[in-house]
Structure 1
Amino acid sequence: MSDSNLETENVADAASTVAVLGLGAMGLPMATRLAGAFTVRGFDINEDRRQEAEGHGVSTFGSAREAATGADAVLLAVRNEEQLLESLFGETGVAGVLPEGCVIILTSTVGGSAIPAVAERLAGSGVGLVDAPLSGGPIRAGEGDLLIVVGADPEVLARARPVLDRLSSTLIIVGDTPGDGQALKTVNQLLCGIHIAAAAEALALAAALGLDQAKALEALGAGAAASFMLANRGPRMIEEHEGDEAAVLSRLDIFVKDMGIVGRAARTAGLPAPLAASAEQVYLLAQAQGLGMKDDSAVIRMLTPRP
């Protein structure tokens, strides 16, 4: 089932106060977007990010617990499964301060292995979990134009729905169980990771054959070889190939993490995934060369030397 984003006058009725934990590349634009319709409380370990959020209508706090106390919904923008568990149940975790009826919205790609146990543990305290990994990047996050795939109990989802509608242009309910969203996002990342690596290989080959990369990109984008990742990453890959530093819009080490999730999921399912495995090795090689914090378009450097 797919639903379009609907702006309504009473968007904040179900969840009037939202805590956003993690004000990074995705968390900050999401918090800013939500601040247009909700009371938003934020936390990040980076003080600069907190100060920036303050300038966008977000009230920030010195700890995650302070930010989450009394919230109707808590949006988590964490890096991986370890951060998820620590942010909820660690020494400074927020699970113990959440009111009954609160809903946690997990927006990160962390893999599905721990999600059912997390949902069960939270449910024991009357807190719901909406498994809602998203795709679209920081610009689209700030515009409410994200793709969000959801696995959640329908009653819990209903409480989180106004927040999700505010952030998404496409909201797809994958299933009624937390973990279903992570499963579909894993499939999504398999394709994204392969497509980025393939785009880099194609543009590297174009250069090696003496072609103008910009003209090659234009031609490829107009035909059957077109893909979102080719069109989106292609210009930044050309920058990297020419020796410039592309703006960091999506860090390369994110795909090291995500392709690792893809590989583990495929092995658990007993499914061969040779293309995903090859792409993962390219990202691992790039990370080993010190490119992990660069834009993922820098993966082209593994295939062609820079001037």
Structure 2
Amino acid sequence: MIPTLLPALEQHGRLQLEQADRDCVLAVSAATIDRLLADVKVAASGGRRRRAGFYSAIRREVPIRTFNDWNSPPPGFCEVDMVAHGGTSVAGSFIQTLTMVDVATGWTECLPLVTREGSLVVEAINRAQSLFPWLLRGVDFDNDSAFMNDVVVPWCREQTLEVTRSRAYKKNDQAFVEQKNGAVVRRLMGYGRFDGVETARVMGRLYAVARLYVNFFQPSFKLKEKRREGAKVIKRYHPPSTPYERALAHPKVIAAVKKRLRDQYRSLDPVALLAEIRAIQDELGNRVDRRAGQGHSLQCVSTSSAPGTAATFTLGMRTQLCRSE
């Protein structure tokens, strides 16, 4: 840029340099310019110094995993993402939902965070470990600084979790969790603005009930194969199954875990779960910040009317199949 700009500046009388200075300006490198202007940049930013390249260094040491790199992993490898509940504005502090999806089975856990912070992410992942029926083996993040920092990445490695990340601006690398962000989190919470500790507690109650319905009673399609024939992409899917059914069928899930899941399944009433979800959603509806979330109402995971009987619930089940994964 300098060789192009300097003659124009001289021509119009904007800059006059001695020949020796002119030669130095034309020969200077970008790194030298940054070094010479370091103090000027600090003064221009009000005296605040950036930790230059700090988070980039952490990001670079985390290996990349694409959608095609999973190769049928055993249960315990999860994609992790954050959903912002800021309404139409990202100003200020608002609640975030941490979504974790097991790649092998589709088992989904959602936890609310009062704000975006590495220590809260660590607490949420630690809490999720107690909710998953099996031990976590690995976590796949995006490039968000809430994940790529000196708190989350070292902690995951201390827990012997394999840490990977997606490519920047390639959302299909995290197709499993991106689908659940829409099919579970947004359908439960909508697009309004939520903030505050009390609201986060109510969201936690909602997710505690919804996880049972989603994982035990909400089937979804899972991609079996994809191939290209000319300009056409052909996709084949496994029959729709719930995460619970996939866990029972998976050879890497031990018998004790399968027995525990069967016992839990027999104790669950899907109609009662949906009724509780709706009741908590009504409570959350009164906590939406109308300034940012007006016009966005909460939707239940079921799109049918309130189930009064098992028959009406069964009729509405056909709306529950999500073409996903």
> When FRET efficiency 1/(1 + (r/R0)^6) of positions 199 and 231 (r between Cβ atoms, R0 = 25 Å, to 0.05) is calculated for each of the structures 1, 2, which structure yields the highest value?
Replying inline: 1
>> One of 1, 2 was used to compute Cα Rg over 2.2 N^0.38 Å, and the result was 1.28. Which label is that?
In response: 2
> In terms of distance in nm of label points 7 Å out along Cα→Cβ at positions 39 and 271, which of structures 1, 2 is highest?
Replying inline: 2
> Can you tell which of 1, 2 yields 3.5 when distance in nm of label points 7 Å out along Cα→Cβ at positions 175 and 287 is derived from it?
Replying inline: 2
>> Of the structures labelled 1, 2, one was used to calculate helix-only ellipticity at 222 nm (-39500 (n - 2.57) for each DSSP H run of 4 or more, over all residues; to 500), giving -12000. Name it.
In response: 2
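Taking FRET efficiency 1/(1 + (r/R0)^6) of positions 23 and 87 (r between Cβ atoms, R0 = 41 Å, to 0.05) for each of 1, 2, which is largest?
1
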> A value of 37, 15, 13 was derived for semi-axes √(5λ) of the Cα gyration tensor in Å, for residues 103-262 alone; which structure in 1, 2 was it taken from?
Replying inline: 1
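Where a number appears in this text, it was derived from the coordinates with a stated rule and is not lab data. Worth saying up front: this structure is predicted, and the values here are computed from it rather than measured. Cβ atoms are built from the backbone, for glycine too; each structure is taken alone.
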